[in-house]
1. Give the label, chosen from P, Q, of the structure having the highest value of FRET efficiency 1/(1 + (r/R0)^6) of positions 211 and 275 (r between Cβ atoms, R0 = 35 Å, to 0.05).
2. Going by FRET efficiency 1/(1 + (r/R0)^6) of positions 67 and 123 (r between Cβ atoms, R0 = 25 Å, to 0.05), which of structures P, Q comes out largest?
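Derivation of every value follows stated rules applied to the coordinates shown; laboratory data play no part. Just so it is clear, the model here is predicted, and its values are computed rather than measured. Cβ atoms are built from the backbone, for glycine too; each structure is taken alone.
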Structure P
Amino acid sequence: MCNPVVTHFFDEPTSTFSYVVQDPSSNACAIIDSVLDFDYAAGRTDVRSADAIIDFIQHHDLSVEWVLETHVHADHLSAAPYLHAKLGGKTGIGARIREVQETFGKAFNAGTEFARDGSQFDRLFEEGDTFTIGGLKARVLHTPGHTPACLTYVIGDAAFVGDTLFMPDYGTARCDFPGGNARTLYRSIQKVLALPGETRLFLCHDYKAPGREEYQHQTTVAEQRANNVHVHEGIDEDDFVKMRTERDATLNMPKLILPSVQVNMRAGQLPPPEDNDQVYIKVPINLF
């Protein structure tokens, strides 16, 4: 089995890891979970995080075949359109993006011009779908629970789990967003933990559990089975659901959820300009 070369990029303001996944036998690569920098207070975007990925790819003479999302992120804006325009590659996300678009299209009163069929992406992945990155073979696990459209991309001995799992000392994703479900998440996690123990798991976020000084982006299936504080071996489904539901009730909404979802449900495109040619992000009052 051919295993990928994985390079991570970290955006500390949103605690987000993005990845370049490279076929070691060619110059083919994929980008997973990119970040568009956003200053919410100023309403201003920046592409410095995306440019760091572009610089790396150009320096190593790589060819981008895919620009992938593990889900519709609620904590950062995607830079997928910018990367796609600069580097090419097909865009992809889970097929249940349609449900997310329907829910949040209504919440933000996006209007009939906002397509709710996932057509903003080149590929909508279902459970068991496969694709290639050069000579690398990749397959898709549908891992909902955090959101309906969450995916895990299994590429050789590596799996990119999005928000489904965090480092073992931090636990698991919240399930209180629209379409989330703690019982569904538990079952999704079991799919990931059924992978071989040596499988490398690459995380979308790390928030540093109390007492840990360094950010970490990588763990293994075996480490998660043994040590994940929420879902290690011996934790049954009902116990997990009780813990997750009670914990979620104490959490604040992510700081960037309102701009993030409006942009990411559009595959990273900003909302269309209004009649004064200005783009706006909406803030629904007392809705969530």
Structure Q
Amino acid sequence: MTSTPVDMSVKPEVKAFFDRGTNTISYVVKDPASSACAVIDSVMDIDYAAGRITYDHADEMIDYIKDNGLTLEWLIETHVHADHLSAAPYIQQKLGGKIGIGEKIVAVQETFGKIFNEGTEFQRDGSQFDQLFTDGDIYRIGSMTALAIHTPGHTPACMTHVIGDAAFVGDTLFMPDGGSARADFPGGDAGTLYDSIQKVLALPDDTRLFMCHDYGPNGRDIQWETTVADEKAHNIHVGAGKTREEFIRFRTERDAQLDMPALIIPSLQVNMRAGDVPTDKDGKKMLKVPVNGL
């Protein structure tokens, strides 16, 4: 077990919002001592075939925040998602708050800026975000102290956010019967992912862990909350003492069999811009498809 500067006796109120189209779970995390809250990993709806964007999922979260008289202070992205589009700027426009992501976003922007042939007008310095977190950064949500931990491996910019007794792990871990996320995207690495998972599992055993995705393996109902103790004992990829070498071998073999996420092309273009849809030279919202680029 490791100590953190976070008061883990604080139990934030966590409301989950499941998006069935992308199997993403977004969260509103409320300070129990005030009206302050944060949004974690919001979703913008897209009909990719029709080129149509809507905001039903985001509006549900906005309504919840308004109906409960909450004050939005942060919109946290655990990483640059490859399977859904962020609604952070839409929610920010409605409710305020600061958009934050890990500082290694600059590496993601550099890699995918080249893949999508972005021009010099696309800034690769993370300036689209209000806050770039470094490993160990502390920030406040009302009276709560939150801690950002760098947990790369799935992507270079992945961060786990510890807020009171709750940790939001992004794609670093799945539910125990789901294992872990892939590590074969540009900048990903299976060994690095294993090391990052160990950082999460070094938190106190009763720490509540909240997933970014769940796919209901073997037909079970969708779930998104577990504990460090449960992951250490039962995670099918890293639990019960599985070694780093075993994990690398399994993860590498498994990733070679996986298809690309259905929304990877629009997701990366939007999310590396903090949720803004790119525009063409005439100012029209437009997405690119790099042929044989991924």
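1. Q
2. P
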